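What follows is a group of structures, each given as structure tokens.
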Structure I
Amino acid sequence: MDSAVGRSIVAVEIAVQDAAGARVAREAGADRVEVCGALAATGGLTPSLGTIEQVVAVGLPVHVLVRPRAGGFQHDADELALMAADVRHAVRAGAAGVVVGVLDARGDVDRDAVARLRDAADGRDVTFHRALDVVPDRLAALRTLADLGVRRVLTSGGAARTILGLAELAAMVREETGVEIMAGGGLRSQDVAPLLVAGVDAVHLSASVERDDRGPAGPGGGAGAAYLVTDPERVRAVVSAAHT
């Protein structure tokens, strides 16, 4: 709360897949972007190095999703080595932070894996993504992540949509671990006001709409499907709600 002017302000992070989306986010007033690939099909995977470099050049703080494949969040040695390498590449490309999530065989935070990725980030912000929403005890996980030096978590409070996880999000805020709570998952502009009351530090959304691909189809397929682009009006609506 900004007591001098009586306003509650939370940061707005937009998930984007390309430089065009980052420019839309910047011009609509977002505070930072998370860059990822295959957002619609998988919920997000590690983007290419070229994509990271282009998005960084837009000028907003960029947080890079590092997730090597779709599916669950338990990763073997090869995948962890790849993730650590991708974290280092993202940092060298100018990322302000990385977004990761690794669980152990019990479904809890994998302390050793997260510590390895934190170290690879070389002091940049580390966000633990919505893998948190499937752990059995999110409050205990939050304390573990605080011990590991994780800067923030992205969570819906374990619910299908952020607004439905409001009570859990408020409980996470009350833990006062020092880890920022960023609410995300099916977020709409009308959800921001109750999230402000709950005390979250940031909100996250893709603010995307589908655009039809009407190009000619070839034997390899790929044409005729929709793809996602960042919608400036959706970004502006959330920014207006979050920055009031």
Structure II
Amino acid sequence: MHENKNDAPSSKVFYRPIEASIRWAGLLRYEQVILASISSPRNLPQSLDCPRWGELRLYTDRIYDGILNGELPFGQNGITSRDTALIDAPDLTVRHVDLKRWMRQHYPEQRPGFLFSRSERIAHPFISLETGQAMLVERLALKSALEQSKRQLRDLQEKHDGLLKQSTAVPACSQCPISDRAEATYLNIIGGMLELMLGQSPSGKPYSSFKTQEAVVSALVAHHRGAMGIAERTLNGKFATARRRVRSAAV
């Protein structure tokens, strides 16, 4: 056969169907092995020790299907003919240009390199029906997620606006000092709890594992360091005041 010097090495001016399906399946390096292993270019064996043999058989069937249904012109030795007696002939051929036109029309998702140049494959990408459906489902899912995110954003914005209104309505702590009565109540509670933690039951059993006020202060600082008021000096001062109040109230 004559090779077109301007095309890729795997491209020819015309092909036998088996040669075209070998290139379609990307098995050109196995061409000689395949051709030596088959007795008929049309009736291929069910299996062969060759990668993607099932694909090659499918592509061969597709080419003959196109020929039998008048979709793909055929001939002999590159000369187009309508002689149906050639269909089972070993020298049946299809022209490169006819094969390319037929594949573009009937198998547009297929762009094998022996028919289509790299620029053609890049410039005209094909999206199959399955891929298109998957992309549509993904798009709908993304759209739903976007709508949900928008709703969440609106809810958060409304909550934020509500908190801003509350912050403007509630005076700052410096403008609302704690009353003497409230302070006495808090100190009594703190003092009572501290005395209880450091005290014992009537039977002499400690109410807690803390033995001293300093131990309580150390534990609070260790667990809540950084919180307002949780500092050794502040806690010791407040605890001392609270315990004095509780003791004076009990006298």
Structure III
Amino acid sequence: MKTSGNTILITGGGSGIGAALAQRFHAQGNQVIIAGRRREALDEVVDGRDGMFAMTLDVESADAIEDFALRVIAEHPSLNVLINNAGIMRFEALDTRRDLADAETTITTNLLGPIRLTNALIDHLTARVDAAIVNLTSGLAFVPLIDTPTYNATKAAMHSYTVSLRETLRGRVEVIELAPPAVQTGLTPGQENRPGYQPLAEFIDDVMALFGQQPTPSELLVERVKFLRNAEAEGRFDSTLKQLNDTARAARNAQ
């Protein structure tokens, strides 16, 4: 993927990883459109940055995604890169009957959202030069955090979906998977300052260095996520599962 001269759409661009990626790509000479639900947050990210644009999008709504795709193509016909970043993470207990609203919303946002948006934009992207799709998954796609089971499942599904998409579009659209480790963002309450999580600025530095490699790796893996991504292949899945969950619970309890 080329790192400048693109027109890039980033969902979930009002905060966290999405906002940080948007600002860094903009600084490298790209036009950037950020999309999300909260107009005020989007406006703060683009404030004072010529060539950055904010558009509202409800990724839970299939109709809203179709309408958004028409608008973004009309307003930004040079769009050639889609970064599916928007996502939510909810804690769930599996050992008792519960309201499944959190699970269903997680599936709609994290899995159906990027599938629907990619589908809505695919004809446009396949007609563009230097087109790319970047799907954000997670290290938890490979070793789950048992307190967030549906989140893990959606990210595992997006990993598999991305593999299929890459092979289908090979030679036409570059398809990249970005799998973050635990990063200090607002994804869950208290996570911005949680001990042991990678600082956001450090993570973005690592990611931009990976984007700068030529050719761009099909999987962007910072060092901190490799112990999850490679756990099964290296024969240490069970021990990694225990270590991950013990460490994560201890970090949350310490706050």
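Every read-out reported here was derived from the displayed coordinates using simple, explicitly stated rules and does not represent laboratory data. Model, not experiment: these values are computed from the prediction.
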request  = Match the computed value -18000 of helix-only ellipticity at 222 nm (-39500 (n - 2.57) for each DSSP H run of 4 or more, over all residues; to 500) to one of the structures I, II, III, and report its label.
outcome  = II
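Identify the structure, out of I, II, III, from whose coordinates Cα extents along the principal axes in Å, for residues 93-196 alone was calculated to give 107, 36, 22.
Details: I: 37, 34, 22; II: 107, 36, 22; III: 47, 32, 21.
The structure behind it is II.
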